[in-house]
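Structures incoming, each one as structure tokens.
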Structure P
């Protein structure tokens, strides 16, 4: 009987030691209230995850609710006392009223295998004159005039930037690859070749304005153009 009691006590002590030595996940604040924002605003917040246990904590997975995204963790294994930031963002487009979005952090914490974080707040309707950054990102394009500086100064399309063809090579590392880029010159000859070459160099949305500025002026005259005659 005494032997059974002793073995039971040893087992209890061993179990207690295991639990004490286990990893334990903690967060600085599990719920972030972003207040009131206009629909379409991106909400971002950094949650600070920590290991307050006595064994290494391994974060095995981060899951998000619809509308939320998170950046990849800089590290997924935390030694006792270590922390890591989890950046979360919420696109409030197409939401209205009070909302609450969840983020689930799964780990090897034996007492809390799934930690729930939340982004909450109120989303109100924007004014008719507002446009969201996601809409601008969707609509964004570059208009590039390949002619020389003098021709550009004489007349060019509104919003066009001037990158003479001879200097384009110096700009390639600075041009976004996944954005609509529209090239034009006087008659479309150089811009056609440029769009073809850039498409092969990893710019799938490089386009050439058919007929160039001459065709634009022929059809639309001076609409959306800026010229020295306007000064």
Structure Q
């Protein structure tokens, strides 16, 4: 069966119906995962050993299980607990919990990559430990974590496709529905791939712009 280019132009509007939901889920997951990673990395680097052990256990648990399994666990588990979550909410929570763990490790690596002498220099000029970290260490760490944060953001955008299994009408769900109705599977998922390439390319460009701006103001 020949590849039908004309069909792709006809199905793009139908696929675009799920675009807003995909973008909303991606944006929320990226922002919330980045925010959730802050208390996680603080717990991970805490000198209070029980807290650091607990945090490490959480990170290992969510990193070593598929995010799809976590989505199912949260979605069906919430129903069993008596407060059924929507597929969107369950998927968002799973994305935030898993990617927050990865981003916490990114933060940790960025902070630890800054020489201890930088912190000592800040203390030597009279700054408090908190001020030295905020003024001296944190800006340097942020510049180093932008590229891996961009990569993790792309992972999140692609993983939003998994919420289609929870009947969330995002891009992949719309593609699957179209494929069921038309049987033009190759053309539909080729168009779907183009959508994701466009989204991730725009996101990558924005992250490179942020990285460039931070270098300029260095």
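No lab work stands behind these numbers, since they all come straight from the coordinates. Treat the numbers as computed from the prediction; the structure is a model and nothing was measured. Cβ atoms are built from the backbone, for glycine too; each structure is taken alone.
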One of P, Q was used to calculate helix-only ellipticity at 222 nm (-39500 (n - 2.57) for each DSSP H run of 4 or more, over all residues; to 500), yielding -7000; that structure is P
With FRET efficiency 1/(1 + (r/R0)^6) of positions 111 and 207 (r between Cβ atoms, R0 = 41 Å, to 0.05) computed for every candidate in P, Q, 0.10 is reproduced by structure P
Value 72, 47, 23, calculated as Cα extents along the principal axes in Å from one of P, Q, is from structure Q
Structures P, Q compared on Kirkwood radius over Cα pairs in Å, for residues 31-158 alone: the greatest is P
Candidates P, Q; distance in nm of label points 7 Å out along Cα→Cβ at positions 135 and 199 computed = 4.3; producing structure is Q
Ranked by relative contact order in percent (Cα under 8 Å, 6 or more apart), the structure on top of P, Q with the greatest value is Q
From the coordinates of one of P, Q, mean count of other Cβ atoms within 10 Å over residues 47-54 came out at 10.9; that one is structure Q
Re distance in nm of label points 7 Å out along Cα→Cβ at positions 167 and 183: value 1.6 computed from one entry in P, Q; matching entry is structure P
